[in-house]
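These are the structures, in structure tokens.
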Structure I
Amino acid sequence: MPVTEPNTEPNAVFSLEKVYIKDVSYETPAGPRAFLQTELPQIGVQLGIEHAELNPTQGVYEVVLAITVTAVREDKTVFLVEVQQGGLFRLQGVSGEMLNKTLEITCPHMLLPFAREAVSDFIGKGGFPPLLLQPVNFEALYEQKLAAQQAPAQPAQA
């Protein structure tokens, strides 16, 4: 059922049509040796957001939240999980800055719980304690992206 978000145009439509895993990869390069050590690995998390308009007349967009989790111990990868959590969203009556904010903030925020569960499941099924990803401030990431795009290029120093 379409939901009209507050603070948008009266005829604006925002709905989540489908959630799916677009791509997933899990690796344990050290194999069973990874379970013999007791030292905790260092965990690194990287995020990425991509979106594309699939059907302009219907206002259907695909948004993909990519999460990569790498566990490293003594410069060796213990495990690596990559999840691309996809979603199909219907956005009508929204344009310009509001459309960009919706695609880069609201949509990934809605996909995060699904991606978080997938990452935790794969790590747990790999034999490691499940990992709970921390909440993400997509608004701050969006502001950083805008600031980086607006910053003048720094001249190379000789």
Structure II
Amino acid sequence: MKLILTREVAGVGHAGDVVTVKDGYARNFLIPRGTAIAWSAGGEKQIAGIRRARSAREVRDIDHAKEIKEALEAATITVAAKVGSTGRLFGSVTDKDLAAAIKSATKIDVDRHSIKLAGHIKKLGSHSLKVALQHNVVASVTVKVVGA
């Protein structure tokens, strides 16, 4: 089956690539998870949009990645979340929330899939996470979760 990838899939391709995979893998895994859409002749416009978005997020080279790493590690990231009377969060702080907080604090657009957590953040306080910028460049970021 011919598909257009909307996100990077290990061993298959990058966002915006047109790939051919087995029908079952496409129907049962890629399409339901939103990592791919069915290819069509009209999908060429979508491919251009996906590739533009990917190129905007992509880190150009190692020097640029190291600059971003320094900026991320020097920044103070604060996330406001709803808190109950016991001090426990309603729900949890997601990678999407963290990516938005990083962007608002540093003006750096980080792909939420590159944020690595050691579990869900469900408590107030400081938490550490890693942001994979390239294969060998990883930024260690401290996030402070405060009550809203």
Structure III
Amino acid sequence: MPKKCIVTSCIVVKSGKILLIHHKKLKKWMYPGGHVGANETPQEAVVRETKEETGYRVRVVGAAPLGLRGHAPAKELVLPFAILYEDVRYKTGRHMHFDMVYFGMAEGRRGSLAEGESQMLKWVSESEVDGIDTYYSIKKILKYSFRAIRGGRLSK
């Protein structure tokens, strides 16, 4: 039986560019992300993972369309830009990853990275996407992301 995992990823935006990390194991450029911890929301996880992997604090942005803010018991969260499903094979077995991809606005300067995280980072522009050494799905999400940025789809 495969393990089901909720993971988050962050399209980190600053000055019209998107931040990528060089994944140490996969040897590809990707946006930061990782597993949601047992005691955190997907939004908390994406902020934590982004800080650990890039050194940047982010403010998660996007839509919260129902207007339930402040009305208990339901708490409305910012919607992810995309939700992806990926069948991942590890030595220990198969994992079903449900990846919530968020937009995050980089705030301030880069801080320190968590130990063992990627040291290689780069900011990319829309014109550089096709030349990035990464997966087709990542390029597709990056292209959609730049369109969303140009179209003003990033709200507070």
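Any read-out appearing in this document is the output of simple, stated calculations on the displayed coordinates, not a laboratory observation. Here the structure is a predicted model, which is why all the values come from computation and not from measurement. Cβ atoms are built from the backbone, for glycine too; each structure is taken alone.
Can you tell which of I, II, III yields 1.27 when Cα Rg over 2.2 N^0.38 Å is derived from it? This figure was derived from I. Given a computed value of 3.0 for distance in nm of label points 7 Å out along Cα→Cβ at positions 24 and 136, which structure among I, II, III does it belong to? It traces back to III.
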